[in-house]
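The structures come next, written out as structure tokens.
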Structure P
Amino acid sequence: MAQLVDTVTEDARWTAAGLDGLAERAARQALEALGFAPEGFQISLLGCDDARIAVLNADFRGKPVATNVLSWPSAERGAEFVGETPAPPTAGSLPEPESLGDIALAYDTCAAEARAQGKTMEDHVTHLIVHAVLHLLGYDHIEAEDAALMEGHEVRILATLGVSDPY
């Protein structure tokens, strides 16, 4: 089985938390649940700390503060109309899978949120990875109809991973 997620850890706490395995499992399940063969795709994931994600957030979103997760789709895949499913990406093939884009996760913020919400770190990070993969596929939550579609997919995918409804 080809690796779907290429994980780079800048913060050793992510290694201890098992980010590689969590990311691979969550991303693979998200794609499979939406009918995509994971072998045709590649995702890059950065496991970092709050300081690093604050710089990324400032550079790419103009918000110089830490956040839990950021995502950068490799192409614009958003739906043409509110509430519609985004256009599906075209899969590559081995040894050249199609890049869906990049994700960054901040350990400090993720850990604080998990504690505050009474969740395990594993469940919270699994949710954030599924959420970010959906963003890479063109889903968003700006409009209510789009949020309902995206959150419905998240809840369904997370259930298959044994994670309770985060909403």
Structure Q
Amino acid sequence: MNRIWLVAIFCCALSFGTAQATDRIIVSSVEVEASPADIWDLWTTEEGLTFFAPASNIELRPGGSYEVYFLPEAPAGQRGSEGTTILGFQTERMLNVTWALPPYMPEVRPHLTSLTIEIIPVSDRLTNVTITHIGWGEGGQWDDAFAYFQQNWPMVLTAMSEALTPVAE
């Protein structure tokens, strides 16, 4: 009887430890010399988000729009992360939004993913910003989109860091 339980426990442990492609998560972090308030303003205002894209539509409330327009003059549906919304937030701490995949990936474009931006003070002068992107399918354009964002979220954090760096006079 003890051997059966050991085998059952071992098999369960193996199944929990096996990651599927749909368990993929992108996590990208950076520490910056900025206050949580300054970082919050970048991610939650249309003016602030210009570090990332030339235009946006942000309604800071649960269920509000969180659309990021990389090509604001393009036809509707081709501008960027359109049709996306704010799922929830904790002021100056966390923002969770739905995220649309690139328009040139029509196979996966209709499927929204989830993006969380966490803002965590490290010290009086340093703040950690972590982007976590989940909700990936597998195969085809899902793999392409995953690779695209794996490469691009660190670049977005670099752009954010540069936007927070004071310009020398």
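Just so it is clear, none of the values below were taken in a lab; they were calculated from the coordinates. Predicted model, so just to flag it, every value in this text is computed and none were measured. Cβ atoms are built from the backbone, for glycine too; each structure is taken alone.
Work out which structure the value -10000 belongs to, where helix-only ellipticity at 222 nm (-39500 (n - 2.57) for each DSSP H run of 4 or more, over all residues; to 500) was derived from one of P, Q.
Q
Thinking only about distance in nm of label points 7 Å out along Cα→Cβ at positions 25 and 73, which of P, Q has the largest value?
Largest value of distance in nm of label points 7 Å out along Cα→Cβ at positions 25 and 73: Q.
Of the structures labelled P, Q, one was used to calculate Rg and Dmax of the Cα atoms in Å, giving 19.1, 77. Name it.
Traced to structure Q.
Give the label, chosen from P, Q, of the structure having the highest value of distance in nm of label points 7 Å out along Cα→Cβ at positions 113 and 145.
Once distance in nm of label points 7 Å out along Cα→Cβ at positions 113 and 145 is tallied for P, Q, the winner is P.
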